[in-house]
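Right after this note come the structures.
Every read-out reported here was derived from the displayed coordinates using simple, explicitly stated rules and does not represent laboratory data. Every value quoted in this text rests on a predicted model; they were computed, and no experiment measured them.
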Structure I
Amino acid sequence: MWDGQILICHLLATLFLPALQRLGIPHMRWHDLRHFYASVCASEGIDIHDVSVWFGHANVSITQSTYVHLFKRSAL
């Protein structure tokens, strides 16, 4: 079992950015992945409250204010 700390700067420099380059994907920020994941969740009809928990937001209003344009009004 691995119990080490993940260093985001190391992850970005050694894995994420090189993978983007190999795949021919333009440079993006790590946060762009979160936004993409939220948009996939919204398109699949996943409840915004679940997304809020998965993203570690203190409350669902943070998720709503950040990603409200992705989720249908009925889900709010």
Structure II
Amino acid sequence: MAEAVLQHHERLDGSGYPAGLRDPIPEARILMVADVYDALTSARPYRAGATPDEAIATMQETEAGRLDAEVLRHLAAVVQ
């Protein structure tokens, strides 16, 4: 699990950190999607949180190719 936590900011296009991996482990791919969803739906001092539908739409538009599409589809099926 520690490896998944370490890799959860990686992106499939290699744009993430800390290592710029293009093939993070499956557990990290799940955490990536969950982390982005949480960031979008959580209220911040500078903005309101997005609704679940808004967050999924944003992720599908802006994170295509960077997040695991299958994991994102599963999340969308659960929250929409």
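Which of the displayed structures (I, II) returns the greatest value of relative contact order in percent (Cα under 8 Å, 6 or more apart) on calculation?
On the way: I: 23; II: 27.
Going through I, II one by one, relative contact order in percent (Cα under 8 Å, 6 or more apart) peaks for structure II.
Taking -14500 as the value of helix-only ellipticity at 222 nm (-39500 (n - 2.57) for each DSSP H run of 4 or more, over all residues; to 500) derived from one of the structures shown (I, II), identify that structure. Let's see the in-between values first.
Working: I: -14500; II: -16500.
Derived from I, not from the others.
Thinking of I, II, which structure, once Cα extents along the principal axes in Å is computed, gives back 41, 32, 21? Before the final figure, lay out the partial values.
Working: I: 41, 32, 21; II: 31, 28, 22.
Attributed to the structure labelled I.
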